1. Out of P, Q, choose the structure whose coordinates give relative contact order in percent (Cα under 8 Å, 6 or more apart) equal to 19 when calculated.
2. Consider the structures P, Q: one of them gives 0.20 for FRET efficiency 1/(1 + (r/R0)^6) of positions 142 and 214 (r between Cβ atoms, R0 = 41 Å, to 0.05) as calculated from the coordinates. Say which.
3. Assign the value -19000, calculated as helix-only ellipticity at 222 nm (-39500 (n - 2.57) for each DSSP H run of 4 or more, over all residues; to 500), to the correct structure from P, Q.
4. -0.69, -1.08, -1.19 is what came out when log10 I(q)/I(0) by the Debye sum over Cα atoms at q = 0.14, 0.21, 0.23 Å⁻¹, for residues 270-341 alone was calculated for one structure; which of P, Q is it?
5. The value 1.30 for Cα Rg over 2.2 N^0.38 Å, for residues 158-301 alone was derived from one model only; which of P, Q is it?
6. Supply the structure label, taken from P, Q, corresponding to distance in nm of label points 7 Å out along Cα→Cβ at positions 70 and 206 with the calculated value 4.7.
Structure P
């Protein structure tokens, strides 16, 4: 995107981008003298961003901007926020967590693959009959921290409600104690608008059973392996620490963490006292079972929900037969796809991997195209593949490529550059699919 930009990538002057850093909170207060005809917020981040405007979360996307080959393509979201603007003082805010840009990816325990500090780019365009005003992310923003402490795709999120600055995203908040912001150098030509569906909260699952394990642990069984997180409501004393450990299976009556390898898959909430509802926003897990420690009293099933989270694709294919086992096999395939389409077609949603293996989606592509409309998600992913292929001179084993070793040409894996566009063309009959991928296919 080469249009003139009014915003710059900014970060806190105190952010280090290292493991264990709290999420960065950014805010700017501004005045509006008359209602705009239209207000549009364009936003992205190096990290994972949750935008705020006058005390409310903007939009229904989660884990934005998702994961693309950031050095080539960084997705920018656009939101109509006309109804959220008020005459008088307004506040544009954002929380930026590690996400895929900073957090560790792969089993090599490496992090900061794309950036060394979290950064926000935002432009709030206010359109009037006679003019357009733009509030862009710049050095007028102030930076602080809050309740979101550690946050990691693999390891989970820690939220200390006692440290959340009340009203930070509303007018009148005193940010004089917050830090200055700094500009982060990032090539603006990487910015793009994605045709892929955003990652959203798709469905809520209630517990099917509350289990007391042989070791005396409380485990909530949601009855289905999903990708997502848990939302709960709890009444607790100040300082109460509630820990959620996520697992796909149980062994010997206890949750089995072997399948997650080094990923901690643990969310921690520290109460400020009273009744609160909390859901992590900067992570996701692959799980069916959640072990809960520190809960005051017995867990009421009505107080916990599993939030199914993945790319918001439209369902297009179903199968129902007279054979229950075949129906279950089909259901397993559908859920496996849902769990592995969190922005990128991955191999698994639970462990310290979750990478876009080219061989996996090559083999599964025909099934994926039958079950869901994947033109958006896989069309975007193929653009990442083409960009990575052009830069490296080969088709990587994973896209986006975060492996430290080169990927020699390999049947099925490298072939995805040709066979996946052909699969999509055969399913949807759109010549543009082949036209868009032709250079990559020919190379």
Structure Q
């Protein structure tokens, strides 16, 4: 069903991304916004706690300094949680404190949205470290990415010398976008069988007469922001291949849908905030073409398999049918469904894999690596995809201007409306 899933994901994205982009534009344009009755009291309390004037707007230097300062403090705090998790509460699995180098690697990785894991999540991270540390880092990394994208868009579209208020953009990103959508995503995952508990390990008797520790955890909550925030980083060491994290064919498709809609929506937000919706459609089309290109290559290669292997050898290697390459994949998802989710999410820099890339065919692996190489713009991460492709667009306009001898303008004539924080 992989091809049908791809068509479904493409259709839903084509409908949902422009609608969500309209919501984002209304949220960050300034003035009254959707959901003010619910969200505005929460935001005002945050501003009072931080001592922030929400009506102020900063220069790019002040905005950049706030981003860097917040990133530094967040890294130090997450490092401390990981180092001390062995003596902190919320540790039913009795995970020891991480070593200094591993804590530093993990903290930097999660705060920057890289989410490189050099540890096995279910045994080496406590519940407190996972939720109050790593999951919070996944939220903040996504919020910072969207906030920086807003500053870039204001710099392109506005005539003022200020680019907004980082704390306002960051707070609104979390309160109005990432938190509510993550709650919705977690509920969908739980409804399909994803684990969400605080039970620690449960002992189970095996068929061979031994015992096995079955890990639990707040898996659905982490999975939701891992995908929505284009973060990566999993509760379990095997990531999306673990049945507690990705329990059904529907969740496998939902994972991809949840990870790609928002990056496309941010592009449509750019079009509305700058008054150039046609340019947003052009940028989204480029992103979609690249995404479909590397995803289709891998899906076809894995479904077709290696025809040089006879059927007997293919089946002995773990394939369920002659041709299709099932090595390193879940039978639940099939070869094309596995490639769709794994290679597709690489186009968002998330890398939320449900299969082993070292088991892919040469052509399928090539599609995956194309996704890694171009993942910043196909469609890229939340916020990062937008300003990455804008850099390419600016370079293209500049080079074209040199070729035709005219002064380049992007995104167009100066009649575009400015917008505030």
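Just so it is clear, none of the values below were taken in a lab; they were calculated from the coordinates. Note that the structure is a prediction, hence the values are computed from the model and not measured. Cβ atoms are built from the backbone, for glycine too; each structure is taken alone.
1. On the way: P: 16; Q: 19.
Matching structure: Q.
2. On the way: P: 0.20; Q: 0.85.
Derived from P, not from the others.
3. Numbers: P: -5500; Q: -19000.
Considering all the candidates, the number was obtained from Q.
4. Numbers: P: -0.69, -1.08, -1.19; Q: -0.54, -0.82, -0.91.
Going label by label, the one that fits is P.
5. P
6. Values: P: 4.0; Q: 4.7.
Checking each candidate, the match is Q.
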